[in-house]
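Take a look at the structures listed below.
Derivation of every value follows stated rules applied to the coordinates shown; laboratory data play no part. Here the structure is a predicted model, which means the values were calculated and not measured. Cβ atoms are built from the backbone, for glycine too; each structure is taken alone.
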Structure 1
Amino acid sequence: MSKLWGGRFTKDTNKLVEQETASISFDQKLANEDIQGSIAHVKMLSTTGTVSEEEALTIIDGLKSVQKKLEQGALTYSIEHEDIHMNIEKFLIDEIGPLGGKLHTGRSRNDQVATDMHLYLKKHTEEIIELVHATQSAILKISSDHVDTILPGYTHLQRAQPISFAHHLLAYFWMLQRDKERFIDSLKRTSGSPLGAGALAGTTFPINRHQVADELGFDYVYPNSMDAVSDRDFILEFMSAASIMMMHISRLSEELVIWSSQEFQFIELDDSFCTGSSIMPQKKNPDVPELLRAKTGRVYGNLIGLLTVLKGLPLAYNKDMQEDKEGMFDTVETLEASLMMLAPMIETMNVKKENMKQAVSEDYSNATDIADYLVTKGVPFRQSHEIIGKIVLYGIDNGKYLLDLSIEEYKKFSDFFEEDIYDVLAPEQVVANRRSYGGTSQDQVREQLKLAKKTLSS
């Protein structure tokens with residue numbers, strides 16, 4: 001059977017070329033969007049008189065019949081028809097006869113595929129925004145229960161200062177908030193209609209591009225036909241936002257892996273998010289956060305891949321741009337699956353408060369507070385910093401933590417020390433004293449929770 005575009009050719013396409021240039025194996029994921037765009041296009045053709053009202057109704061009924069078969073899984077795609085557009089058109093012609101060939105009037109596969117991808121990414125970006133929202137809700141839920149739970153805060157993965165566990169988790173809430181805002185903002189660029197731009201120069205038919213844009217729920221129409229068919233910035237922007245968010249998910253996943261280890265034992269992940277070992281029966285492996293951490297790499301790769309494809313392309317459309325779809329599909333699917341696992345994994349994890357409390361009682365993370373204590377007594381900070389460094393070294397050499405030292409031992413280093421030093425050093429007080437805006441004190445964390453809930457509800 002000849003190609004729908006085969007009139008100019010005298011030879012059949014080489015089978016290897018046919019296999020390598022066909023995209024139906026992956027762009028069939030755009031079938032719904034392709035039919036949606038085609039229905040809007042034929043309605044416009046009828047309005048402008050390019051096809052009759054009767055013809056339009058017949059074509060639309062045919063497209064709806066193809067849609068029904070799609071939903072039933074009854075469509076069999078052919079590599080011979082290359083892509084989703086020509087496969088759908090062939091299905092339509094099979095349904096209603098040669099009249100189906102009028103569907104392609106006033107458009108090209110170039111503006112058609114761009115429209116499909118805009119519709120696809122717009123829909124999935126909105127779904128991802130909802131999934132991010134659900135993940136933030138999960139973080140809020142567990143944070144609300146752990147304002148008074150104290151664990152070591154780290155820099156360089158070395159214990160730094162005691163913090164509220166809720167404060168730590170809320171850091172990820174705000175990361176995800178920025179991610180969500182990036183996706184929301186990206187919808188401005190995704191919500192443009194390329195349909196009617198033709199191959200690159202527009203069309204001689206009296207089409208109404210704004211009518212089609214309104215029908216499809218787009219906010220605006222590309223003002224330049226060449227830009228309309230060659231623009232993939234909206235995909236790059238989505239992939240960039242996705243890469244940043246996967247980096248945030250990876251950082252949280254790394255902490256869940258560390259916290260659930262035997263060495264930390266700060267949390268235990270629910271059995272439903274872990275697996276065992278085929279040889280070591282005692283093992284409970286945090287496979288889900290490990291996979292989330294790893295999947296960040298493929299999302300990064302999809303972004304770099306498309307940037308590289310596009311970097312040297314002259315205007316307008318080039319076959320290179322067929323390489324824009326698989327990475328986009330993979331990023332969407334990876335992101336959605338990651339978020340769907342992350343929220344319930346956070347909600348169901350068991351927080352081991354006593355282990356966290358023990359950890360902050362057996363370290364030197366309250367050392368800064370002694371320095372601050374001396375400053376309030378009139379000692380310059382740089383001098384007090386040196387004094388505390390010597391006290392910590394003394395404690396390490398003698399196997400004692402700061403709360404274990406006697407007042408006599410403290411006075412060996414400075415006469416400014418009094419009995420009230422022990423009130424300052426208690427982990428609960430160390431946390432409570434961080435009252436600056438955005439700090440880890442319980443009062444500040446409660447205020448942060450109020451703000452987070454307000455942000456989420458808005």
Structure 2
Amino acid sequence: MYERSSVAELADVLRSELNRYSVGGKLPSSRALVERFRVSPVTVSRALAQLAAEGLVVTRPGAGAYRAGPRAAEPAPGDTSWQAVALSAEGAGEVIPRSVDASGVLNSLAAPPTGVIELNGGYLHPSLQPERAMAAALARAGRRPGAWGRPPMEGLTELRDWFAREIGGSVSAADVLVTAGGQSALTTAVRALAPPGAPILVESPTYPGLLSIARASGCRPVPVPVDADGVRPELLAAAFEATGARVFVCQPLFQNPTGAVLAPDRRAEVLRIAREAGAFVVEDDYARALAHEDAAPLPPTLAAEDRDGVVVHVRSLTKITSPSLRVGALAARGPVCDRLRAIQVVDSFFVPRPLQEAALELVGAPAWPRHLRTVAAELRHRRDLLAGALRRGLPGLRLDRLPSGGFQLWVRPGGEGDDLAFAAAALRAGVAVTPGRPYFCAEPPGPYVRLSFAGVSGAAELGEAVQRLRSGLGEEQAGTAGPDA
């Protein structure tokens with residue numbers, strides 16, 4: 001049983017049985033609950049902690065858990081309506097008022113209700129995560145001399161050196177800053193390169209978390225359309241000229257959500273256009289470890305081909321490991337390095353040393369290359385299974401591209417339905433999907449939906465998801481309409 005659901009189920013059972021005990025009465029011991037429900041001691045501990053957080057039980061270390069008495073009456077809530085005025089007045093004089101809309105990110109982070117199949121996730125299912133290797137790495141890291149001391153502000157030299165080798169080219173450890181994951185790295189890059197009110201060029205469609213970062217920083221995201229070969233250079237040049245922007249953020253490899261790979265003849269063009277505009281290219285290389293063909297040579301990073309310090313490179317270990325291993329890197333050359341470092345230090349001081357040590361242990365272990373090969377094969381298998389099931393069960397969906405990396409399919413609903421209606425109907429059928437609208441910073445050219453195949457338990461759950469979609473979406477969405485890949 002998946003740990004999260006077993007904790008919730010055990011908490012539900014214990015909650016329903018509380019009336020058997022008087023106030024102050026002792027619940028069965030943890031050992032008795034483990035034997036009765038055939039769950040782990042960790043599951044029992046977490047279920048009791050959940051009930052304690054709800055005020056239903058009181059846990060006493062070494063003694064057990066007891067039914068809690070009725071809660072004392074809570075004081076009447078204060079009046080917080082004044083905050084609406086204060087928060088609005090704060091941005092009244094700004095060119096681009098700052099707002100924080102995290103809805104696009106929350107859609108992939110929030111856990112759906114029990115029983116709903118997750119085709120909206122952005123991380124590997126626990127069965128694909130290297131849990132044993134991570135646990136062993138963390139244990140070894142905790143025993144390293146000085147592991148709990150203060151690390152260098154830029155990050156451990158050995159870890160920075162590993163990231164530099166992965167990025168390639170002339171990038172060295174001196175050019176790398178260890179960050180708390182990719183989202184943190186993107187936030188630091190945007191804040192370092194674009195002042196409030198400035199335009200930022202972004203791919204269209206693009207990762208919603210980037211749009212949230214730009215708007216929260218008071219910047220104005222400007223879309224540059226993407227096709228099957230990545231961003232279109234002629235439109236990028238026109239956007240630089242029209243807006244005077246000094247930053248372009250892109251995902252050249254397995255672009256999220258389209259899966260596009262920047263074509264070889266466009267790579268040098270993008271760098272040349274940015275250099276002539278006096279602008280930076282922020283390369284979000286989030287999916288390099290998520291290639292579906294582990295033996296296929298991948299194109300080098302843009303940073304490896306950059307001679308003039310145009311590229312600020314972002315990468316992370318999180319996507320290929322676990323959402324909780326939040327270790328990433330920023331790489332740049334020239335004076336911008338000092339600004340990136342200063343912003344990170346002000347925001348968070350440094351990434352905790354035990355986490356850096358654990359990351360270093362993990363990527364240096366013999367299990368690491370095996371893990372990469374396993375994930376590559378499994379993602380390819382899941383991609384093919386989901387695409388095939390959609391063709392057979394939902395031929396009305398249009399799938400223009402079968403990606404060679406990443407963890408999602410980017411599809412268009414059939415008929416007259418839009419992405420929000422599709423997502424709502426899917427959820428009613430027991431499947432969580434991601435509507436495409438948050439991926440556009442301007443009007444979308446049509447309805448799209450992102451279907452992720454990384455967060456499910458395996459092939460059976462993918463097949464069940466398509467069956468639920470077929471039964472829940474109706475003939476208009478499931479019937480014949482449009483070509484597929």
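Just a few scattered comments:
- Origin of the derived value 1.03 (Cα Rg over 2.2 N^0.38 Å, for residues 197-308 alone; candidates 1, 2): 2
- Origin of the derived value 5.3 (distance in nm of label points 7 Å out along Cα→Cβ at positions 37 and 365; candidates 1, 2): 1
- Which of 1, 2 leads on distance in nm of label points 7 Å out along Cα→Cβ at positions 109 and 389, largest value: 1
- Entry that produces 0.80 once FRET efficiency 1/(1 + (r/R0)^6) of positions 125 and 173 (r between Cβ atoms, R0 = 25 Å, to 0.05) is calculated, selected from 1, 2: 1
- Answer label among 1, 2 for the case where Rg/Rh (Cα atoms, Kirkwood Rh), calculated from the coordinates, equals 0.99: 2
- Structure (1, 2) behind the derived value 3, 10, 10, 9, 9, 11, 13, 12, 12, 10, 1 of P(r) over Cα pairs in 5 Å bins from 0, in percent, for residues 69-140 alone: 2
- When helix-only ellipticity at 222 nm (-39500 (n - 2.57) for each DSSP H run of 4 or more, over all residues; to 500) is computed across structures 1, 2, the figure -13000 traces back to 2.
- For 4.0 (distance in nm of label points 7 Å out along Cα→Cβ at positions 101 and 381, calculated) the corresponding structure among 1, 2: 2
- When distance in nm of label points 7 Å out along Cα→Cβ at positions 13 and 165 is computed for each of 1, 2, the one that comes out at 5.8 is 1.
- Origin of the derived value 2.2 (distance in nm of label points 7 Å out along Cα→Cβ at positions 277 and 333; candidates 1, 2): 2
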